Structure 1
């Protein structure tokens with residue numbers, strides 16, 4: 001039997017999951033390789049099936065027979081490809097429940113580490129496998145192969161160029177249902193598909209600039225998202241990690257921000273645009289410091305070969321970070337910059 005690690009948002013322990021520890025939880029394993037978008041059945045000519053979009057629909061129909069018909073809220077959550085899958089499916093799940101006469105169930109999305117950018121790679125490569133293939137090209141090929149189903153309004157906005165709808169900043173404004181976006185500003189999966197490799201050799205200056213630009217580009221694409229949590233860390237996925245409560249942005253943890261979002265939706269109604277957040281309950285949380293791991297609550301960095309913990313300064317030095325030059329760029333004294341990095345202020 002496949003054993004599921006019940007940590008983070010899946011935990012039934014109030015100390016680890018203060019807001020949803022006693023929620024009814026259903027874990028749907030990812031096995032369709034299509035970012036939860038496909039509708040291609042296996043045929044005599046084709047041995048492969050890509051049915052991610054259908055799997056979600058069938059799971060929802062089955063859950064209706066197991067008590068979902070009595071629910072007030074359905075939170076569709078996912079990490080990585082599952083995070084993108086949330087953006088692609090949240091409106092369809094809501095429409096399906098409406099068609100089944102369950103329009104009273106409020107459907108919401110929680111998209112973790114699935115907000116990718118379709119920008120230029122650091123080093124251009126031929127599209128010979130999924131890892132080296134540029135995100136845009138990989139998705140363009142995938143959409144045809146998987147026979148992807150994307151949100152109707154997004155498809156309409158992009159005139160049937162459905163590959164656009166796999167990129168969060170393009171699809172999110174078209175969604176009717178509310179989605180909370182969780183995204184590391186320096187996402188390891190994004191850097192990997194951009195051909196930036198942070199192991200082994202020190203990072204070259206061009207790579208440094210590219211990494212910093214990635215953080216500011218992501219920040220720009222998130223600025224109009226009503227509810228989000230974006231720490232300046234180098235990592236991938238968070239909501240099912242046991243340390244998900246330890247990461248803070250502007251003094252607020254992710255579970256606290258999600259609780260604020262939940263309260264705000266109950267207060268204002270379940271639409272994709274939240275008006276003013278409730279007092280003392282921030283919803284739009286994004287780090288402004290410019291480097292990977294400049295937030296002191298970021299997850300521990302470990303040296304890949306030895307597994308030893310590294311301080312932020314050790315990590316940045318390992319990457320070839322030049323304190324003198326960076327201090328000059330920021331217009332400050334080198335010792336002040338080092339102090340800032342040490343305590344993350």
Structure 2
């Protein structure tokens with residue numbers, strides 16, 4: 001598999017990263033400013049520095065700011081998850097949603113939310129749903145990896161992932177049909193996909209679990225690069241291939257399960273954003289792609305969330321509907337190309 005370094009750029013790497021960082025900050029400000037009640041930027045700045053008991057302060061601190069931060073973090077983690085899966089399978093058309101990982105996470109969350117398990121636990125905390133989603137993601141990935149070990153066809157891998165997604169969706173539909181009305185309402189709203197309703201405790205969970213994994217992944221970016229050059233090269237560098245592959249899969253599934261549990265299933269971000277990062281930076285170097293994918297995923301997801309809640313205001317559209325409109329054309333263009341390189 002080809003490995004390309006960064007080509008000369010008019011702006012240069014630092015400038016591009018600065019632009020992405022500014023864009024991420026800008027979309028956060030945009031999401032905090034806009035809504036049913038428009039809030040001027042100077043007013044926002046004043047409330048951030050001096051919180052009070054007013055309604056505007058509550059809107060900013062309890063509703064809009066957590067949602068804006070969650071969309072940036074969640075989108076970034078989903079994009080990095082997709083990047084890891086593409087490196088692992090050496091297949092450019094894979095992602096958490098395509099491989100059924102998000103569907104497996106959704107199924108396990110539905111079991112927790114729609115069955116008597118919730119009543120027995122007598123609590124519906126983010127930690128419980130997160131653990132359930134991660135277990136579901138691991139389960140589906142185990143099946144997909146088992147198939148991938150026996151077949152070398154990338155098309156077969158995609159078909160297996162799609163079939164697993166359909167299977168999980170069908171079981172979820174049965175559980176939904178058998179559940180109580182009170183349980184169904186909350187689950188349907190969650191299943192539409194949205195970063196609304198995020199609390200600061202959930203932001204902390206994202207930062208601790210997702211941020212910790214992200215640091216480990218970046219520290220191992222050189223072994224990831226070695227994987228792109230083939231197993232023999234990786235072995236010559238002293239990398240334990242089996243352990244490292246397991247780490248990649250666990251990290252990707254944990255990130256995807258984490259975001260799915262808190263925001264619902266979000267499509268195409270994990271597939272499309274890594275390709276956008278490769279095109280912008282003209283590189284396959286994971287030391288560059290990991291932070292680039294994180295920032296770009298956050299910007300794209302936050303913009304999609306902004307569109308979902310404002311384009312048909314006061315009606316909020318499902319987030320996955322907007323991300324699919326963004327990501328599907330990229331997938332189609334990749335499929336139409338004769339060769340797609342990582």
Structure 3
């Protein structure tokens with residue numbers, strides 16, 4: 001980002017930091033928690049009785065939403081603390097604010113998808129009853145409000161319109177890809193931690209807890225080994241003897257690695273805003289890794305979501321390498 005700002009620019013950024021900080025501390029956590037509770041209610045009561053594959057959504061969403069909510073409060077507090085430095089025109093404070101607003105912007109994106117998949121989506125082929133909730137999630141403002149604040153911080157300087165348009169592309173793509181790989185990570189972790197043997201079908205055809213789950217001494221009780229014995233789509237037993245399944249590695253990398261890469265992309269934003277070379281190297285590393293892992297996941301599991309994620313990561317990598325954009329992200333020669 002260009003460091004030259006006017007008093008008006010600094011005043012606008014200061015107001016954005018204060019308003020955004022208060023919003024993240026006082027309103028966003030409640031909106032996120034309301035979204036989480038409605039989504040879990042739908043998963044537990046409407047989806048799981050008809051398809052045990054949905055069960056991992058309960059611990060996954062409970063954990064990730066909780067982490068985001070905690071991050072909102074901390075980010076909001078830091079924005080309030082930084083407001084004075086932002087008004088004084090301190091470069092690192094402005095860059096930090098950009099990174100802090102990236103957190104809820106990405107989080108808001110990741111909170112929208114579970115709503116459409118778990119709350120609004122219909123699964124008649126599985127016998128799932130129609131949804132009972134309509135409309136948009138309470139967390140929707142988290143995405144759009146913080147995107148507005150993010151771009152306000154990014155563009156509030158005396159740079160030319162051409163340069164602002166050019167730097168808008170990489171700093172927008174960083175957030176999009178971070179959100180996309182995080183959401184794909186949810187998919188990977190969902191099937192990685194799923195233990196089909198913990199569930200059974202009762203006399204009414206509904207999914208219940210298995211009264212005789214696999215003992216802990218059985219490979220069927222562990223997420224690293226269970227898919228070596230099961231069909232990865234139907235979860236039916238295919239072999240008593242372990243048959244190496246590439247699914248486990250694809251889910252591990254397509255889950256937890258994508259989580260980490262999403263966080264790294266957010267971390268890279270304030271660093272590149274200051275043209276710190278560490279930020280550019282972190283972002284290019286994350287983009288390359290997520291592209292490879294996502295394409296691998298598509299090949300192994302035929303998941304179009306991972307194909308889309310891999311393509312977005314590849315585009316981000318290209319953007320980061322193109323000199324017209326790179327000039328705004330790292331000092332020449334670094």
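Any read-out appearing in this document is the output of simple, stated calculations on the displayed coordinates, not a laboratory observation. It should be emphasised that the depicted structure is a prediction, and the values quoted were computed from it without experimental measurement. Cβ atoms are built from the backbone, for glycine too; each structure is taken alone.
Taking mean count of other Cβ atoms within 10 Å over residues 21-28 for each of 1, 2, 3, which is largest?
Comparing 1, 2, 3 by mean count of other Cβ atoms within 10 Å over residues 21-28, the maximum is at 3.
With relative contact order in percent (Cα under 8 Å, 6 or more apart) as the yardstick, tell me which of 1, 2, 3 scores highest.
2
1, 2, 3: which one has helix-only ellipticity at 222 nm (-39500 (n - 2.57) for each DSSP H run of 4 or more, over all residues; to 500), as calculated, at -21000?
Checking each candidate, the match is 3.
I have 14.8 for Kirkwood radius over Cα pairs in Å, for residues 237-324 alone, calculated from one of the structures 1, 2, 3. Which structure is it?
2
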